[in-house]
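Structures for review follow.
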Structure 1
Amino acid sequence: MGKTLIQQARGRGGPVYRVRKKAYLYKISYPPLKMNGKAKIVRLLNSSAHSAPLAKISIGNYNFYSPAAYGIYEGQEIDIDSDKIKEGNITKLKNIPVGTKIFNIELFPGGGGKIVRSSGCFATVYSKNKGKVEILIKRRKIELDENCRATIGVIAGSGRKMKPLVKAGKKYYIMKSKGRKWHRTSAVKMNAVDHPFGGGRGKRIKSKIAKRNAPPGAKVGHIRPRKTGKNK
C-alpha cells in the first residue's frame, strides 16, 4: 500500500501543517476606488505574518491595513488619490512621476495591493505610454493599467536581515509564529516513500518526468512535455 507524500500531507492541511490563524489577523487592502481625500494613520503595529510593520489607516468611517512606508508616524495625515507626491500617499500610477519609488501595487484597478509588499522593498515608475505604466522591480519590467493604485515611498523594516539569528531555535520560533513550514529538506535526502526523488542511495539524481495526470502533490520534477524534438 502506498504512503502519502510529504507535500500531499501539507496540502491536505492536517494538524501538523495547519497555519496559526492568529498570525493572519490583518489583511492588507486598499479602500474602495470611489474613496479619496485625507486619511489618517491611526496606528503602527506588528503582524507576525508579515515581514514589514503595518499601518492602520482611517478615511472617514472606513479602516484598512497597509505596509508602513519608511518615515511615517502615528497621527500623520496622508492623501488618497491625489497629485501630491509624498511618502505614504496612495494614488493611481498615472499621477506618479517617472522615477518615483512605490510599493503595495495593484495588478488591476480596485484589486488591492498584490506585489512589492515585503520589508525594505520598492519598485520604480519607469515609463508611461497610452494608458499603461511600466514599473521596474529590480531588473524586471511589468506593464500595468494607469488606474492601478500604489503607495509612494519605500516599505519600512529594511534592516530586518542585518541582525543575525545566531541560533536555529530563534529561526524555529519565528517561522512557527508565521505558520510556515521550517526547515525545508531537500527532496533527494528523503526516503523513497516520502518523495519521488528520495531513496537515491548516494544521491544519484536521475531525470524524472512526472505523469501528465498526476495529482498536484505527486507532480514533482520535470513537467511532461507536449512534444519532443526540435521545432521545425
Structure 2
Amino acid sequence: MQKTLFVAAALLVAVAGSALVRAQAKTVWDGVYTEEQAARATAVFGSTCSNCHTLDGQGGNRPLSGQQFMDSYTQKTVGDLLAYVSKNMPNGINAGTLPAATYNDLVALILKSNGFPAGSTEVSPEAVATVQIIPKGGAGELPAGTLVRVVGCLTKGGADWTLTNATAPERAEKAGAGPEDATRPLGDRTMALKFLLTKLDAFAGQRMSVSGLLMGPGGKEGINVTTVNRVAQTCP
C-alpha cells in the first residue's frame, strides 16, 4: 500500500510539473534576442534583404513586421521563423547561403522590428525552438484564410454539417489528420463545414479531423474544407 501511494504521488507530481512547464512556455514577449544581436543584422539586411523586404510594415516589398507578419506567424514559433528564413532567404538561387549566425541575427532584427522586447539571450535554433509568436494580449484568433486543423464530433442539421465539441483551430502546415487527433481533449466550439465535396452521412456522430481555410477570424463563418478524416468511431 505504501509503495502504491508513493507511485501515485510521484505521478501526481510529474503531471503537475508538466502542466507548470506548459503554463510557463516562453513567448516572444519574454525577451528572446539581444539588442546587440539585432544591431549586427542591420548592415546585412540593408545589403541583402532590403531589395525585397521592409522592416517597418509599410509598402509593397513584403513587410517583415506589422499585421502581415502577425497574420503569417501567430501561433507559430520563433524556431519556425528561423527555419524558414534560413532555408529560403535571400530569395532566389542564393537561398540558404548565408552563415547560420547571420540568420540568427536577422531573426533577432525581425523580432525587434515587430516591437518584441530584447532580453539577455541571443537567438539560436536551440533557444527559440519552442518560443511562441503571439500578440501581446494572448494567442487570440487565427486570421481568415489560415490553413488549420479542427477536431470534433460530426453533426448534421438539415443539409448542413458542423463539428460540435470542436477544438480551437490549430495552424497546420499541410492538410490531413494529426497524430494526436484521436485522443486530444475536445473543446466547446461549433464549427460550420463549408464547401464539402465528400458524403459524410456514414460518419455522423463520430470524431473527425477537418482541415481547411478559416472563413472569418477564428473560423467565425466556418471552415472551407480541404480534407475530412475519421479519427475515432465514438465522440466525444
Structure 3
Amino acid sequence: MRCLIIDDEPAARNILRTYITDMEELNLVGECKNALEARSTLKENEVDVLFLDINMPRLSGIDFLKTLEHPPKVILTTAYSEYALEGYEMDVVDYLLKPFSFERFLKAVEKANKLTSQATYDNSFITIKADGKLYRIPYEDILFAESKADYLTVHTNDQRITFYHTMKDFCERLPKHQFTRIHRSFLVSLSGIDFVEGNQITIGEHKLPIGKSYKESFIQIYTA
C-alpha cells in the first residue's frame, strides 16, 4: 500500500516513517508538514492510505479530509482523544492516539489493508483497481495472470493490467473450476489453453512454463 504522512511534528513523522519502512507491504510515497503540501502531493501520486494528524496549522486534518472528493483510506493520528468520534463519523479506518506502539500501528494497517484490497470478486467478473482506474473484467476474458515481485499482471485478449496484488490471494479467490496455478509465477484459465506440450502451455501467442511442483496437480485438473 502506498502511504502518505501528513503531520506538522517532525518527531511524529519520524516515528511513522520508521514504522512504515519496517513493513514490506507499505511504501512511503511522501511526507507533508501541512494539509496544503498534502494537496499537491496527492495530485502527483496515487496514495492508498493517509496517516493524517488532526491538529495542524491553517487547516486541520479533519477540515482537510472534508475537502477531498475521493479520499484514500485514512488513519488519523493525534494526541487528543476528543476528536475520535468526529473522525469515525467521517468513515476513517482507525484512530491512533499518540504516543502509539508499533503493535497498535500494525492493527490499524491491517484494517486498511483489508479495505484497500486491489481486487473484488463476484460470480462472473473481477474488478481490478490499477493506476487510479477500475477495470471490470469477466472471468471468461482472462487468459492468464503473471506475478512479478508484489505485482500481478492480468492478460486478456486485448489488454494487460498490472496492479499491486499477491498471486496467492488472487488464485484463492478465483473460481477453482475455471483457473489453476501452473507455476509460482503463473495462473491460467483452463478454457484458454490451446495445448500442452512437455513442460509448457500455449495460450495464443504465449508459451508458459509448468513448474515441477505444479505439473501433477495441473495434469489431473486439465484431464478431468
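Bear in mind these aren't lab numbers, they're just calculated from the coordinates by the rules spelled out. Predicted model only: the values in this text are computed from it and were never measured. Cβ atoms are built from the backbone, for glycine too; each structure is taken alone.
One of 1, 2, 3 was used to compute Kirkwood radius over Cα pairs in Å, and the result was 19.7. Which label is that?
On the way: 1: 21.0; 2: 20.2; 3: 19.7.
Here the read-out was taken from 3.
Out of 1, 2, 3, which has the highest value for mean projected area of the Cα convex hull in nm², for residues 140-179 alone?
Comparing 1, 2, 3, the top value of mean projected area of the Cα convex hull in nm², for residues 140-179 alone belongs to 1.
Here distance in nm of label points 7 Å out along Cα→Cβ at positions 76 and 172 has been calculated and equals 3.2, so which of 1, 2, 3 was it run on?
This value belongs to structure 3.
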